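What follows draws every value from the coordinates through simple rules; no lab data is involved. Being a predicted model, the structure only gives us computed values, none of them experimental. Cβ atoms are built from the backbone, for glycine too; each structure is taken alone.
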Structure P
Amino acid sequence: MSKIIENLQLPLDQSIEDYLAWAQPDYSEFRVLKKSVDARARHNPHFVMTVEVAAQKEKLEKKTYTLDRLPTSPKVKPLIVGSGPAGLFAALRFVERGIACEIFERGSPSEIRMKGINKYWRYGELDPHNNVCFGEGGAGLYSDGKLITRIKSEHIPYVMNRLVQFGAPQEIEYLSNPHVGSDRLRRVIPKMREYLKQNGCTFHFDTQVLDLIIKNKKVVGLTTNKNESFYSDHVLFATGHSAEDIFTMFEKNEVFMEAKSFAVGLRVEHPQAWVNQQQYKSAAGHPSLGSANYKLTHHDEKTGIGTYSFCMCPGGFVLSSSTEAEGLVCNGMSNFNRNSPWANSAVVVTVDAEKNFGSNLMGGMQFRKDLEIKALQQVLNNKGDKQLPAQSMGDFLKQKQGPVRKGSSPSGEVPSRVDQIFSEQLFKKLSEGLEQFDKKMRGYIHPEAQVYGVESRTSCPVRVTRDPLTYQSLSHPGLYPVGEGAGYAGGITSAACDGIRVADQIFSELSSQVRVALPLASEI
């Protein structure tokens, strides 16, 4: 019978194999269940692990996720709009429950999408359908592959397990800060696509959904830019936080939506070596530790406004992530090895929808668009074209222009007044946050720290409100808003879990119509 060893503390130089050889000499095999770094003690950073160990001549039971499934796939397939994490995991859950589906993606397969992104970074030529936000894999494909989430969901182990089966590193199943890396995630997504196709799913790439087909307030299908119509009782929209055309189309069709709060701000870049030194102290540079990260927050008790770091990318790159030619957006990513000499993180301020926009549903959308236009104007005013506007952190706080160093962005950077992109109130809150971060993490206002504008796509300013039990639109049955763009997720893992949740609900509805025993799904 296997044994669980919890809260096992190991020095950085000791391997788990060496420890078990001493503590459990008769073990046959082991499996790491949890692993994190505890660097709170200045001179004693160490690993904290939970390990499952099998006794001699025993084997650990393989993790399986078997699912009830329909005996035959419905003749009318569910339609999924968007092939980001929410859409892909909804499709995966469908096929594992015996339900084939059709997936619509305005962009191209990831292999082609990457060419469009590189062209934008190199020449400034934006493809409105293949960029850092649009195309197979969604925005998550180019946001570091971070799988950290604050949600509690029974589906998280399943998500990690399936990603591993499609080629992600196995460590994501047990690390406290799981991370695939944008480079490896680009190899995972095509394998996932092929599996879905082999199991009856049809992909419609380079296909933009233009409208809903509605009968008696019920969504029964959709139309595309290829003059085609598709019909289904289950139409899932998993289009991400940047598909403004979808929200406009929903508004035209009087789909019930509500404004929600979001956050905007900067992308801040530091030397990775400095972050390592701050977090790991004397152990900085130890080969078993890798690149350190951080998480910082500041809450103004008087105003109730929060400033916080977000989407921290150790050993990463600052990316130009626009979806529209008239504006500039920045984001961050890391490859699996996280070996860039620079670390970056968003530093953002909460924007309260009700206080700032009142009853204006699309006020948040216009607000972020205005910031993005100002960001581009800063670049053009300073004789740039495709680069990101940049400013040293010191100059940002002093509200003056000065030189900038070469940073990690593949698009380059132009010395700009990033501070002028923001309103006086937003600038004040960002400055206050940076100064408070410097007190919590001494030296945060670093001589080489640099800020980029503008980080405006942290989450969606609109929620497509749905019934909490059926997950259908409150106003239009048959329409299933899913994931981050619908306002029900905030990252790769939470979006994937939301896609699974919606797919399972639809399966329950379909299975209730079938009066036969449901066989179990086979493993991938």
Structure Q
Amino acid sequence: MPIGLRVLRKVEKIVREEMDRAGAIELSMPAVQPAELWQESGRWEKYGPELLRCKDRHQRDFVIGPTHEEVITDVVRRDVKSYRQLPLHFYQVQVKFRDEIRPRFGVMRGREFLMKDGYSFHSSFEDLQREYHNMFDTYARIFTRLGLKFRAVAADTGTIGGTGSHEFHVLADSGEDALAYCPDSGFAANVELAEAVAPSAGRAPAAAALEKVATPGQTRCEDVAAFLGIAITRTVKAIAVVLTSTAPAGGQFALILLRGDHHLNEVKAQKTLGEFRFARDDEIIDALGCQPGYIGPVDVVDIPVFADRSVAVMSDFVCGANAVGFHLLGVNFGRDLAEPTSVADLRNVVSGDRSPDGQGSLELCRGIEVGHIFQLRTKYAEALKCSFLDESGQSRSMEMGCYGIGVTRVVGAAIEQGHDQRGIIFPAAIAPFEVCIVPMAYAKSAAVRAAADALYGELTLAGIDVLLDDRNERPGVMFAEMELLGIPHRVVVGERGLAAGKLEYQGRVDAESQMVPLAGIGQFLKEQLCAS
């Protein structure tokens, strides 16, 4: 709608200015893309149901673009033949469409959204790294100019692919993503990627005898620990999965072991186990002879067991007994069960874990992802045969980078980060208007109307983005709506104030208003805008 569109355009303006400053070149690519390009890259099958497919009148397949790696690579491979034409960096600000299974949170996760996507092409990995760092710095300038509190974190490359990436998150308690960072160093990463460092202490020798105890109705580690009167850190939970990327064709049943208070990190697990899915109840019963809630790794046969690092050093722990209503106490590797098939980092980090850089402990916060940069390397160039001739005349695949900012998502993130019970608190750089003038009885008082119009003209000539509320509404309604819209500065023009030669000013986050001399209101507002 009109007010939101003004905010969107201000975000776009800052993004464009910084991308141009960084040396990127703007273009515009088609939203509807031929399926052949996606089939050539291999993503026609791999991308999944989020890719909206359609046919034209000739029954040819097309997609509504969720991203533009294929198109831009096709553009470059047609015209660029020599290393002398590289590097190149193109970007666009364009509507994208992703057929999300659960669109929610307004513009935060909508199916149709505005995005800045950029793509760079290079003759060497070293030059790609140079541009990657250039974009890292550019994104930091963009989000700083937008007036947002943000954090850049190392991230998983996901379906886009490549060898390295960073996400830019607006910090907000309502954020979908958990972030891990070390206050004592520069380390920061998405929890999906943050390494849970192996415990420094080794495994203690077994001190307790194996014992099977009744735990009726206790299926969660929290409940088992409370029932037995022990710390949850002494429990181990078994997660049943089916490895789908290995033989046999139907998949292989396996167990993942985590400490009772830890949570599985599916991204890490997939890198260790390969493709997998969680096992169904009937598969668990068939493999272990027990229903979920009481399963464990003791006495399992021909079933791979993947243990998290924290579990591998545990001794005398508690786990399911593979019998309904029972758990085992005093369980030890090497004595009661074989050593794990594999030991790896399989869990989410928690607050207080050692930082992977060895310079302190981790803390957690939440964030809303608004930007992501990738080192794609040669993934798309090789698939689409995007090559060039180097200095020696040899054909080589181009190195690629990919850089995205969710423009509409930035607006939603700004609102989530800045608001109170009265409405939005927009950063001044992207507020729909910088100043609002609220005249009392504009339609009835010639003096108020003349003063408000004069101030509006003065501020407009000074280049200030100003809104004059000339509606015939009650003052309380106008005040409430200006606060709801998040306009940073408000000036009230009333007959009583004019009689004293003053206007009433209040900043959006100020607790009280103040009276400012009419003659100096223009300069006063300029100073307030510079300060914000």
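Of note:
- Which of P, Q leads on distance in nm of label points 7 Å out along Cα→Cβ at positions 117 and 341, largest value: Q
- For mean count of other Cβ atoms within 10 Å over residues 221-228 computed as 14.1, the structure of P, Q it came from: P
- A value of 59, 44, 41 for Cα extents along the principal axes in Å, for residues 229-484 alone, calculated from one of P, Q, originates in structure P.
- Structures P, Q were compared on Rg/Rh (Cα atoms, Kirkwood Rh), for residues 397-452 alone, and the highest value belongs to Q.
- Here FRET efficiency 1/(1 + (r/R0)^6) of positions 205 and 301 (r between Cβ atoms, R0 = 25 Å, to 0.05) is compared for structures P, Q. The highest value is that of Q.
- Value 201, calculated as volume of the Cα convex hull per residue in Å³, for residues 69-348 alone, assigned to which of P, Q: Q
- With Cα Rg over 2.2 N^0.38 Å computed over the structures P, Q, the top value is the one for Q, the highest of the group.
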